[in-house]
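Derivation of every value follows stated rules applied to the coordinates shown; laboratory data play no part. None of the values given here were measured: they were computed from a predicted structure. Cβ atoms are built from the backbone, for glycine too; each structure is taken alone.
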Structure 1
Amino acid sequence: MLKKTILYIILGLTAVSCVEKEKTDKYPILGIDPLYLNVIEEPDEAFIEWAKKGFMNAVLIHISPQDSLKDIPHLNIQKIAGIIEDQQWEQLSKSRGRLFNNSNYLYAAVQLEMVKRIYWVIPYRLFDDMPLAGEKIREFLKQSASELEEKEIELMKMTDGCLSGSLSGTDMHICSPRTVPEIREPVIMSMDVSFFPVYAADARISKLRALKWFFDYITLRRTFRVEHGTVSFSIESGHTDAIHRYIGEELVEGMGNPGILKSDSPPELWQFRDKAENMLTGGEDELIVEYLIEPFNKYPDDPALILLNTAAEIRLRKFDNALKAMDALCEKNEKYCYGYIYLGDIIDNKYTDWKETFFIRASDALPDSNYINKKVSQLFTTD
């Protein structure tokens, strides 16, 4: 009888194991299978998606410079829980900025047990010297705007290339793209475009190379099955410049077709954008305008190339040309209307009239944007 009982237990466990494996295997493997990311404008919109899908005790790979773990009052957590329980999705969306936002949506996800473990991938070169990495990351955490508990930070330890421990109620592992461990469970991923300009600047490489390095490192000798993935632009929140919106578009395209990111030769359009962006970063404004003549013959409607060229014209004080190009771009693609603010910001302060013109155009194009209204208000308050 005992032998039969043991046999039934073994068979039961085997069956459960097979079911779990079958469940896991149905999700795409990062870097091998096409991964179709949900495109959102701001990171905290991912919280709404997770709520709608009913995620519980999920494992999250969070790719961002921000921790998003700022404390939320318990009463607000209860209100959010009630909205989710009643499936009032429109009300939950309207609660953004009032009950939760970009600075604390992960805290809400943890408190509501949507997420049980976080692998936070940061873009900073704090892992270059491994013996000192733990101390450097602790100091980085202590400076967070989230005001994380210092006692919790001090108790975190370096384990397998990540700083690990309990942080704001969750099992937290802070890693670099190189050191994220293999995770056997299906994961959800949140990727913020603001990661890549920081990653590129810290490593002193181009934005395109940063995208390639990130992809190569995070898929090197490890397998992640992704149950759900998002990419956020973070332009409205001011973390990403409008000039870098194309990075997110390339990320979406590359994850959907991983052969692109695996290739040593990226698409021609990506190379054109990257070279022009490098020139802009290096202040080679006249060269940009000359260089982009050929790319425009092939890709005359590409928003990224248009905005890069327009930025160079602003620096060359060709304000009329820049404004006309920006008006046409905004009319065709509303998401690029934030370019008015980017261009207004790089206009020298002695050309106040032109700076105001670009800011007002932004306000007219996106009147409900808190970010743009704040920028416009700051401009006129300063004056």
Structure 2
Amino acid sequence: MFVAMMMAQGAFGSFQTLWPLYVAALGATPPQVGLVLSLVGAMRLVALVPSGMLGDHVSARWIMVGGQVLMALGLVSYSLSREWWQLIPAGLLFACGAASFPAILATVAGIAGQGPQRVRTFTLINTVAPSLGLLVAPGIGGLVAARIALRAAFLVAAALTLVAAAYFSRVSTSTRLPTGPRPVGYRSTLGQTAILRWCLLEMTAIFCVALGASFVPNFLHGIRGVGVGTIGTFGSLSAAGSIVLGLLVHRVPHFRRPVPGIALALASVAGALLLVVTGRDLPAFAAAYVLLGGFFATWTLFEAALSGVASERYRGRAYAVAEILSGTGYAIAPVIAGLLYARDPRAPMLLSASLILALLVAFAALARAGSIPEAGRAEAAP
């Protein structure tokens, strides 16, 4: 799982920093760039809905493998697109692969142990392993984009995705994702108060960070004049920041608890966005990308927090719900960011940083009041 996640997220990182630039290069205006990013995110949500039910009948191993293959086909289709609107049908293939992520997360949760060990294992497999891939792959993607073409970076990503699929095929899993005496539904899962609260918090947090992060590459390229290859390389710095945050969580007992760890990651993103807006030279932008590593860490720390409150029976559906809700925030944010960017390129990043700081205050208040438990109790009757 460690190697598979390293390859899968390395594939994602090899093109993700360049993704909004590629959409713009195919002739899209800022609002149209936001539309494409959001539509792909929305299609991902649709693909996630049946993922929990799929896990009741299909081996988690083959869900993971099939999802990676679909993503690889989508990436190849991206590289073949010649107009920005052609990215939308290509994105459907890529988005369908998202159905594999609840199976991936549930598999990790099943081997993660209990208590602080669960957070450490999640951090190693879902933060450190992917970040190792992200440390190298964005630089490769940026180099390929600068030396050959932007579209060539998607072929690199497709190749890495297929390598990830090969490693996922070697993971030993049960025939089905464990759900107990009989499969549980989304309704009963949402009836678990702790699960619902963590999922709603995750959706809010992902929306806040995606609002500002979506147009950082466009801002640096279009407003600050940073080259495409350099921006691709910056993605590796972001991975380095994510690794540092992951190691802090792994080594410092205080940050092993989900609330302090998530707060640290969110604060890192807010600092990054403010640095992008105020910076004027490459060292400042490089430092901002290191801090942007908090975006990825935020997502994985929420996954670890959810594993602490979702019992084994509810885990498959809980991760599907979390992916759907957080994906909703991730899908909505680029549309709003694109409209704001068209009016003032700084606006999405400044608004995002402000919302993150407000969320940190609310998050701390909820934690003090005990409204967001960090460890599960006995599950309620379905």
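What to note about this one:
- Computing helix-only ellipticity at 222 nm (-39500 (n - 2.57) for each DSSP H run of 4 or more, over all residues; to 500) across structures 1, 2 gives -16000 for structure 1.
- Structure with the greatest value (metric FRET efficiency 1/(1 + (r/R0)^6) of positions 282 and 322 (r between Cβ atoms, R0 = 25 Å, to 0.05), set 1, 2): 1
- Highest-scoring label, criterion being distance in nm of label points 7 Å out along Cα→Cβ at positions 74 and 90, among 1, 2: 1
- Which of 1, 2 yields 2.9 [distance in nm of label points 7 Å out along Cα→Cβ at positions 66 and 154, calculated]: 1
- In this comparison of 1, 2, the computed figure 0.95 for Rg/Rh (Cα atoms, Kirkwood Rh) is attributed to 2.
- Origin of the derived value 28 (relative contact order in percent (Cα under 8 Å, 6 or more apart); candidates 1, 2): 2
- Comparing distance in nm of label points 7 Å out along Cα→Cβ at positions 26 and 218 across structures 1, 2, the highest figure is found for 1.
- Comparison of 1, 2 by mean count of other Cβ atoms within 10 Å over residues 258-265 - largest value held by: 2
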